[in-house]
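Chemist: Multiple structures follow.
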Structure I
Amino acid sequence: MDTFIYVILSRTHTRIGQMIRYCTKSHFNHVSISLDADMVEMYSFARLSAKNPFVGGMVKENPYRFSLGNNEEVNVKIYRIPVTNEQYDQISEFIYDTYTDSEKYYYNLIGVFNVLFKSNFQVYKAYICTEFVSEVFKQGGIGLVEKRCNTVSLKDFESNLEPFMFYEGDLYDYPYLSSLYKEEDVFKEDEFFQRRGIRKEVVNTVATFAILISRFQV
């Protein structure tokens with residue numbers, strides 16, 4: 001039986017997404033990785049709250065978050081990459097170890113400059129989405145993107161993964177999408193959509209920046 005992992009490039013309707021697309025000259029602004037075709041086990045580094053783009057970390061994603069809970073088209077490219085059973089196990093272990101690490105991983109706002117300016121800022125236990133997926137490839141011994149992980153761009157994925165194109169179009173028309181995602185009631189209590197109040201979000205943002213600075217490595 002063939003074994004695959006899935007890489008999802010997505011175009012989300014957010015101001016931050018627009019800024020990323022403008023700066024990177026890419027049609028897309030986010031990348032995720034899924035361990036299955038129906039996207040039940042899909043992970044990336046992204047915002048933790050729909051209302052606060054400045055605080056992020058590793059998240060188990062769902063398509064409903066991509067549209068911030070709105071009924072809007074989410075344009076995607078999905079790539080299906082064949083891997084050995086050993087590679088799949090290595091990738092799964094790395095993803096789950098990162099996701100469950102007691103020492104929390106954060107979205108690396110500082111690391112955005114690495115992609116834009118090819119710099120090499122290092123932040124302990126922090127990734128942006130492109131760096132995380134690149135690290136997944138590295139951990140699984142998949143040599144499809146031959147660049148330093150923290151400088152890989154969305155365009156790099158798009159050009160290097162072209163032979164593995166599996167689907168292109170609206171995410172919600174993807175034929176393998178789990179029926180779970182067609183039931184909006186499932187997400188009514190999703191913490192991602194809960195309002196925390198401006199004061200709490202400001203405090204959380206400042207605290208997160210302080211942690212990232214403390215983890216900065218020259």
Structure II
Amino acid sequence: MNKRQLWLYFCALNYMFSTIAFWSQPIIAAFTGWFTTWIAFYMLFHPRKAYKVFGVTIQGIFPKRKHAFATKLGRVVSGELLHFNEIADKIKDPEELAKVMPHIEQHIDTFLNVRLKEKLPVIAMFVGAGTLDKIKEGLLEEINLMLPEVISKFADSLSDKIDIQKMVTDKVANFSNDKLEEVLLSVMKKEFKFIELIGGVFGFLIGIIQMLISVMAG
């Protein structure tokens with residue numbers, strides 16, 4: 001192969017690579033946009049442990065800031081989303097208490113008709129069905145009067161013992177990094193995938209713009 005042929009060969013090769021590079025700009029840019037977005041999301045959770053590279057500490061954002069995240073989430077949940085007073089009001093709601101009464105009545109029936117005979121067979125022999133019905137009626141009336149007050153005192157006492165902010169903070173802080181990633185991805189996985197796709201689309205459009213600029217500049 002003489003020098004002229006070699007020169008033509010290299011020119012053809014250069015033209016081929018230039019053509020491929022020109023038309024592949026959108027694909028390369030799309031891949032770059034998708035990959036950079038993916039790596040950004042990956043680094044939210046990885047690496048799990050802190051590593052030092054050239055004196056710079058590298059660690060996933062959530063593993064590194066898990067306790068701060070747990071504290072902030074506890075404040076948001078207790079301050080904005082869930083108040084114990086709302087729970088207490090639901091417990092004290094007369095309609096909710098009324099739903100409990102059939103279960104209480106069932107237990108009273110079981111006690112008067114079954115357990116009373118087992119525990120005090122002599123007394124049960126002298127107590128007729130009519131008397132048992134009156135006892136049951138009296139007990140239900142007393143429970144209807146007593147239950148709201150008892151439940152109200154119970155709910156008020158719980159308010160001093162239950163700290164929603166601390167409960168949420170401790171729960172999240174005690175999550176393993178794997179569990180925290182699982183929980184967050186279960187909520188946001190589709191959104192992450194969509195944003196990765198958007199990164200690829202924008203990258204592709206940027207590649208098209210680069211091609212147009214190259215054509216106009218040429």
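Every number here is computed from the coordinates shown, using simple stated rules; none is lab data. In this text, all values refer to a predicted model and were calculated from it rather than measured experimentally. Cβ atoms are built from the backbone, for glycine too; each structure is taken alone.
Chemist: Given structures I, II, which gives the highest value for distance in nm of label points 7 Å out along Cα→Cβ at positions 90 and 130?
Modeler: Sorting by distance in nm of label points 7 Å out along Cα→Cβ at positions 90 and 130 in descending order puts II first.
Chemist: Then there is this: Upon calculation of Cα extents along the principal axes in Å from the atomic coordinates, which of the structures I, II produces 128, 39, 33?
Modeler: II
Chemist: Could you figure out which one of I, II the value -9500 for helix-only ellipticity at 222 nm (-39500 (n - 2.57) for each DSSP H run of 4 or more, over all residues; to 500) was computed from?
Modeler: I
Chemist: Given that Cα extents along the principal axes in Å, for residues 82-137 alone, derived from a single structure, equals 36, 28, 13, which label among I, II identifies that structure?
Modeler: Of the structures listed, the value fits I.
Chemist: Also, I was wondering about something else. Can you spot which of I, II the value 21.1 was calculated from, given it is mean count of other Cβ atoms within 10 Å over residues 106-113?
Modeler: It traces back to I.
Chemist: Can you say which of I, II returns 26 when relative contact order in percent (Cα under 8 Å, 6 or more apart) is computed?
Modeler: It traces back to I.
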